[in-house]
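> Multiple structures follow.
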Structure 1
Amino acid sequence: MAKLDNLATFIEVVKRGGFASAARSLGLPRSTVSLRVKSLEDQLDTRLLRRSTRAISLTDDGRALYDRIEEPFSMLDQALDQISDGRDTLRGTIRLTAPADFPYAPLAEAMTSFRRIHPDVRFDVKLTNDVLDMIEENIDLAIRIGASSGQCVVIRKLVEFHVGFFAHPDWIAENGEPDSLSDVQALFLPLETTRELVADCMTEGTSFPQAAVEVNSFLMIRELALLGHGVGLLPCGICEKDVSTGVLRQVLAGTIRRPIALNMSFSTRGDITPRVRAFSDHLAKAFGLR
């Protein structure tokens, strides 16, 4: 029978996409990881992985083995975590990513209150608008706008938020209130992946014209709109204070008919450890979900 540590190492190599990433995740030398997989292959008398200088891929036998053992091993890991940590004691690092324009206050408050209950839990947070590879970057939880990439098999809605088009009153005075997006000559838009999410929420038949500025930051779009040079597509929450003080006004109010979801995403069910599951529940409550 194959040794459990060899099987566990094989699973980690597949999940992390390579020997080096698996070695970092396991805290082992790369040579040890390679030796364990080779020992497993010798014991089973078959090739499980095709190796190149830059990548690995599963053979047919490797895929068949991985599909049979990945879920049972994940369940075993969770059971061992629960026993070693105890029911009320959680420890270890939660690695999460969130959009750079994410409202930090709810996340910071959730992390602070969670650590008061579980002081042995640490957080490693990456704020970026890029869609990171959760396996390659060793991320436990991703907070993402709208639908997530195909690598995420577990998605939980966190909150819904509205987006709209906003402009400075001086721009409106000079150019007039636009009746449609085609009337706007200077449009400030997020990147295509975010635009596609918004397009699904727009009035039927409406499409985006070419952007004057395309940028992966809502905060930059807000600054451009505040300069009075055009119309920016923005989350309404970012502009709430600007609208109340009169430095921005919403235009084309009927163009976007429904809100967009902010989701929590996990790469696999096996990666949802007790501490990650507990924090995801805690974060959902912080956003008013039950």
Structure 2
Amino acid sequence: MKSLKQGLLIAAIALSQPTWSCTESGVEGFVPENNMKISVNAKRFGGLTEAQFNSAIERVEVLYAPIVAQQGGKLVIDRAWDDATVNAYAQRSGDTWMVNMFGGLARHEAITEDGMSLVVCHEIGHHIGGAPTKASAYASTWASNEGQADYFANLKCLRRTFLNDNNVAVVAGMDVPEALTLACAKAWSSAEDKAICVRGGMAGDSVAKLFASLRSQPTPAKFDTPDRSAVSVTNDNHPATQCRLDTYFQGSLCEVNFNDNVDRNSEVTGTCHGSLGHKIGLRPTCWFKAKVQ
């Protein structure tokens, strides 16, 4: 009986404390733990200015603060521009749902403004991105897992963020891989939807280059070299670089409307799913194992 009481006490204490994601301990964030630091005074080519950093965050925040409020939370985004950390993470403390963004990540040469908006979308995705959520030893967790947060970023969040832009003009100024252009042209009918698809894919390409840099990977992830592996059980942790790019890509291709909400209790609701007859826009099998419906 004593051990049961002790166990319940430990669980109660754990549940009362602020929790983090991308890991509950807060050790890992948008990218796995790393020692890279890019100070505000670093002399580097590429990356974002402070104004671009704030703009990329603001345009997502203004859209999702009311959506988070509808779900019972208060969205607070900490803009730590002077912090050299190359990462980002989500945190909850009561009804305060935090997103922590660091200037070190924004200053990495691979990051574009759209890539930074994707990072914000990913972290918000931990809060409202739906199932599958991360497994926990003592209770169900609030956080959508890594692959789902990636999927949500392109499936819902970036589409909403880019909606009122002249996306055709934006994409015209990009060097877009042919595989991305062709896939988006096949998945979508209007020029604007095609452009939003391409733009979301290129945001994913930006952060995939960041992952490859942090992991010292000589071979870049590409839109025409998908990860064909298949997990036997859904992986809650960070997928490999190619697998993450595949997830952003498929999120951009999924035909389900961004206004169709996802659900933390259903991996099907608001998504492209094989059980609904979808053939493209599915979460990649390199991290996702669909449940039998």
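Every number here is computed from the coordinates shown, using simple stated rules; none is lab data. Just so it is clear, the structure is predicted and the values come from calculations on it, not from any experiment. Cβ atoms are built from the backbone, for glycine too; each structure is taken alone.
> Suppose you compute relative contact order in percent (Cα under 8 Å, 6 or more apart) for every structure in 1, 2: which one lands on 22?
Matching structure: 1.
> Now for a separate question. Comparing structures 1, 2 by distance in nm of label points 7 Å out along Cα→Cβ at positions 73 and 177, which one has the largest value?
1
> Something else about it: Quick check: 18.0 is what I get for mean count of other Cβ atoms within 10 Å over residues 57-64, calculated from one of 1, 2. Which structure matches?
That value comes from structure 2.
> Next up: The value 46, 23, 15 for semi-axes √(5λ) of the Cα gyration tensor in Å was derived from one model only; which of 1, 2 is it?
Clearly, the read-out refers to 1.
> 0.95 is what came out when FRET efficiency 1/(1 + (r/R0)^6) of positions 65 and 89 (r between Cβ atoms, R0 = 30 Å, to 0.05) was calculated for one structure; which of 1, 2 is it?
Source structure for this number: 2.
> Please compute distance in nm of label points 7 Å out along Cα→Cβ at positions 49 and 233 for structures 1, 2 and give me the label with the greatest value.
Once distance in nm of label points 7 Å out along Cα→Cβ at positions 49 and 233 is tallied for 1, 2, the winner is 2.
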